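Every number in this text was worked out from the coordinates using simple rules, so none of it is lab data. Remember, predicted model here, so these are calculated numbers, not experimental data.
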Structure I
Amino acid sequence: MTTSGPRGGLAGRARAAAAFVLPLAALLVLWAAAVRTFDVDPRVFPGVGAVVQAGAEAIADGTLIQHIAASLGRVAFGTAIALLLGIPLGVAMGVSPAVASFFSPLLRFFSVLAGIAWIPIATLWFGYGFGAITFVIFNAVFFVVAYNTLLGVSSIPMPVRNAAASLGAGRFAMLTEVLLPGALPNIVTGIRTGLGFAWRGLIAAEMIATNVGLGYMLFAARDFYKTEVIVLGMVVIGLLWLALDRLLLAPLERLTSERWGMVRA
């Protein structure tokens, strides 16, 4: 007998949450046991308690919230610009062979360059601060989203486009009712992938190009041998990305795929 309805759905979500949390809990236990068993010097690697205490202090004085807000704000701004420019370019390439033939080699070339690779030239162009970090995030997201948008538009069968045109769809209707909806699963996949690159580029850029943010928090703590703050920053970075991916990006990707028939709901 299978469980269905709200209780079955709740039980399934509980099992999925438990399966997700269990490896993290196991890592936490292993961390605590290893530090205690081998009597690790706190200046080399801190214990769980020291990191928890550092987190409580950083929350109490507001510095952790300040660093998190700065990092998330930069990611949001850089990603928004990348989407505003990358999606239209991908659509244009998908509908115009001439545009595609010109830009495709450029997208393939730049999409393999990590966001970190842009940091030296970004600091030369924009100085140390918001502009340089935004430029790094933009490059990490723009090329991946543009290329995935191209793949999404190209995957829409020509009979579907011709049918929409024969039914009187103009350019705007073709864009909003056929091309963008059909390419949406690929676009979301590109956003998810690009944000992963952007997050790593952000942390690296904040280490050298600003005085606030999670990357800066890690780098500044190193100078004072505050390993508990360094590990705290690493934990926060990982947890923020897990929350962003699990609560926003993965459900959005799943919903768009289900909506357009790529998988069964």
Structure II
Amino acid sequence: MPDNFPATTEVCTRLGWPAPQVVTTTASTNQDLLGVAGDGLVRVALEQTAGRGRMDRHWLSRPGDGLTFSVRLDVPSTVSTWGWIPLLAGVAVADAVRTAGVTDVGLKWPNDVIGAGGKLAGILSVRDDSSAIVGIGLNLRFAGQRPDPDAVSVAELGGNPDQDEILAGILSSLHTWWTRFIGAAGDAQRCGLLPAYCDQCLTLGREVSVSGVDGAFDGLATGVDAQGRLLVGDDAGIRTVSAADVTLRA
């Protein structure tokens, strides 16, 4: 391994997952896991040069600044609610960041972890046959210029930016939520995921602007449905939003 991740390795062993793969640099950890069998396989890159976020945005990570990794999860045929997978990952990241000492943490639908009002982490889940590959990029510190003016890091919010400890915490929480989720056949309400997500979702109860393939509109974010879609009310009634840019309005 180009770097030492003992806590992460110990967690993967305890969970029955393969040993984590750690590389110095790669174009995209999500791309690296496409077509590679292994439930719970983790791919960590100390530097990512051509990562992709939602809506085909670029997600780059510089050595030492962030934690960039992907996890491959085999999805049982009993689970049809794939839209909950990135939301579940967001809850797991928020859990681990709080354990690392950052207290002001919330979630922005569908895939951002927010710290003190700034973007702390982003998540992108892609489907690969009967598996989901969940890519996560978390800002640990900014040694140089921050990649985005709205970005914040674990270090500046008073947390411990230890790559290994935070990754181990994320994987442990992710496994716990994933086990509950698939045990409930993807029923987010029954396994407790829906209330856990909604309790910390900063989007809910806010006026939002939605822009997606079906057009743009403004409304009030009122909830999240059984499929993980955002519910937004406007003059036309309640709309379901599955893939769009959602901006919180002042």
Structure III
Amino acid sequence: MTLQATSNRQTRTTSHEPERMSRRRVARIAGVSYLTMFVLAIFANFVVREGLVVSGDASASVANITDSIGLFRLGIVAFAVIFVLDVVIAWALHIVFRDTNSDLSLATAWFRLIYTALLGVGIVGLYQVLQLLGSDAFGFMTADQIATQTMIGLGSFESAWLVGFVAFGIHLVMLGTLIVRSGLASKALGYVLIAAGVAYVLDSTAQIVLSNYDAVANILLVAVALPSMIGEGWLGFWLLTTKNPRSVVE
């Protein structure tokens, strides 16, 4: 009887081992994707987009992009890679946390995919700008027309990304909740992600509804950037280094 019980326990352990190994690999895939995306986002957003686009000055933006068209191309490629990595991360996080709450984990993944889809829509706007400024196909247009179409393309990216951040903020709130409930990682990580998610939603909503958004822009920027950088960097490192990402809530 004792030998049979021991054999059963060993069988159960062996049968679960492939699942544990698989989930560990999925977590590492998510971790590598997160940290890669983190670096690419800094380059694409701060070096390329904010470095070349001058808010409210179409002529300067056109001149900057035209003079650095290669850098602008790389920025679009970086955003496209981020687009793909976001899909990978949505899938991987669902696998890691689905034992905690399958429905919540699935909803968390869907909200990230909604954000990703809107990012993809925005990238189309950037590509249109590239087509406009990176070829001679629009030589029949005047300088003012080119500047106007450029700002429309850039504005399309901004608008799609802004709406997408609402979905992304909800994703972070749900993800933080999963982490708090799961016991897989520090609850502090979950609370930081929840704070970042709330900040994303508030900032995006404020940009839409406030006519004097500039008066609170710096405060909201800090409110978004601080918990987001800490939380998402921490999450990426945890996913990369965790040894056994199995939920304690089975």
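Given a computed value of -26500 for helix-only ellipticity at 222 nm (-39500 (n - 2.57) for each DSSP H run of 4 or more, over all residues; to 500), which structure among I, II, III does it belong to? Checking each candidate, the match is I. Ranked by Rg/Rh (Cα atoms, Kirkwood Rh), structures I, II, III are topped by III, which has the highest value.
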